[in-house]
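Take a look at the structures below.
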Structure 1
């Protein structure tokens, strides 16, 4: 079978130099594993970290990809809930399942946790014609959700659901700020907040603002403006005039990091929450601690989520309440172009998929 393989790193981001479509052996299921034919796979930024060899030196040769959807073609003898022919999607958070964190329902806090397709291998990821995972890392796809939609949702829907529902515990009527709403995780964040009947303000570059409203945002703000935070606060005052709620943000959903961190703290109401899953612009964010202790601010970190949370998100996709936003689809042979588009972000709105 064919797969997208690299055997060396590209610290200069020359993906075309290292990414090759090669023939590799088709997997056979271990007793607890499910083997499935990949119909669609989605890109994530950890693919780029892997190819750079930083911050984690991933196993070589490497097949990347953490989000795969497809049809089951074989199961191990110990598999009980999945059968041949099932439509499935990956849950890429691989944990030990027996430690105190895992048995407490916090598999994302497992000290032995790895991300499938990023830290696993050699030669074990989504960008192959056929792949395999333990049954505990497989979710069934609802009947009216396509393979493309499921692949686009796998990691980003899980991440957004865990951030807002699992960690921030959003409630109806709150004002929620979704930073970077044009990204995969941001687009799901908007829809989850609306599912919970929140008022949503989302940010993006100016060319994406109309699209933010199309997927559910009540207000859209250009976060490339120097005074974007003032514009957001002005909107919250308008909301206050209509509803009587206190101006400001109840929950801020962040994955941008350094460049936009401080204004988010300023925008939060007393007792407000900032939940962060990443920092694409850098980690060295400046924090005025007065915004933390004086306002009683909650700062929450969030990484991945549980399989149950993925299933909850997929349930609502099946009901048509949440939709995957897909930017573009590439064949394996254009893997370098696909990853370069993700890296530059130029014109990108939603998820990029690849198919065999």
Structure 2
């Protein structure tokens, strides 16, 4: 049954300055663009400042009428336009001093937010909405996306779930020369370097499988496994091109299993409503273990068949190599029916929460009201 029509809460129109720094992957600028485009689609004026906006050439080649993409200039306050009503530094990037000086010169200071990385860890609920004192006297606030009502929620554009419900995957795949063969399941692969990948692909050889491999690490690893003769015969591999964000989402919607990494693709896999395994960003194992355990807890917060939670945890830990170097043992996936039902239930629970942009706009409205402005 299609989801009910999305409604967009009404808020005053503001100018938003979003700052993003590209680090070593495309996730930060990808999330920044989704945020900018979502705000603009709700009538807001957005300037997206990026130190390297070039990934947007393939992520969002059509741009958005309400978003102006700008490269950070250097220099003092005179080099910058007047800051907008809201300033957001994404993922703890450092706003240039010249722009902060310009913020200080505004008669009414902008609402200044630090939009942090997504995590299911408990500190998120404790930290969301707290002030971050600054030496220059301007108030700044922490804003944390998350998976509970005590957080800022997740990016979810109005109409996204309705579009997902109306999506015809076989049509979309066929139009791109990726038509499924009879009884073939579809797996989408977007990953960092992963020593467990070969074990998982061997497990997928138990049934005819179409593997959609994304550019970069995924395609390189699959090609290396193929050259070594380590891919099962039931696995058919198709290399995807670089996809704009809308098509990346639809590739996830096409899959029976999504193998994702980082933040942006995790959120989009949740909205896809299919089973997924999440690869944590490479870092200290203790940190990775904590982050994965927190996500698994929120994934498994709803009632599920006996044994499903332990099966999902074992598969997730194996995929993230959190039991040391992946042991030479078969990769065991959770039962497909229980996994699919859990994915639907998880999505429904999160979709019942206000989305991140709605919560951002409400937070900004509250802070501006305290300053005596609309």
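Please treat every number below as a calculation from the coordinates, not as lab data. All figures in this text were calculated on a predicted structure; none of them were measured in a lab. Cβ atoms are built from the backbone, for glycine too; each structure is taken alone.
With mean count of other Cβ atoms within 10 Å over residues 124-131 as the yardstick, tell me which of 1, 2 scores highest.
Structure 1 comes out on top.
Say we calculate FRET efficiency 1/(1 + (r/R0)^6) of positions 92 and 340 (r between Cβ atoms, R0 = 25 Å, to 0.05) for every structure; which of 1, 2 gives the highest result?
1
For structures 1, 2, calculate distance in nm of label points 7 Å out along Cα→Cβ at positions 20 and 52 and state which one comes out highest.
Largest one: structure 1.
Determine which structure produced the value 0.7 for distance in nm of label points 7 Å out along Cα→Cβ at positions 44 and 84, calculated from the coordinates; the candidates are 1, 2.
Corresponding structure: 2.
Here helix-only ellipticity at 222 nm (-39500 (n - 2.57) for each DSSP H run of 4 or more, over all residues; to 500) has been calculated and equals -11000, so which of 1, 2 was it run on?
2
Computing Rg and Dmax of the Cα atoms in Å gives 20.3, 63 for which of 1, 2?
The read-out comes from structure 1.
With mean count of other Cβ atoms within 10 Å over residues 140-147 computed per structure, which member of 1, 2 shows the largest figure?
2
Among 1, 2, considering only relative contact order in percent (Cα under 8 Å, 6 or more apart), which has the greatest calculated value?
With respect to relative contact order in percent (Cα under 8 Å, 6 or more apart), the highest-scoring structure among 1, 2 is 1.
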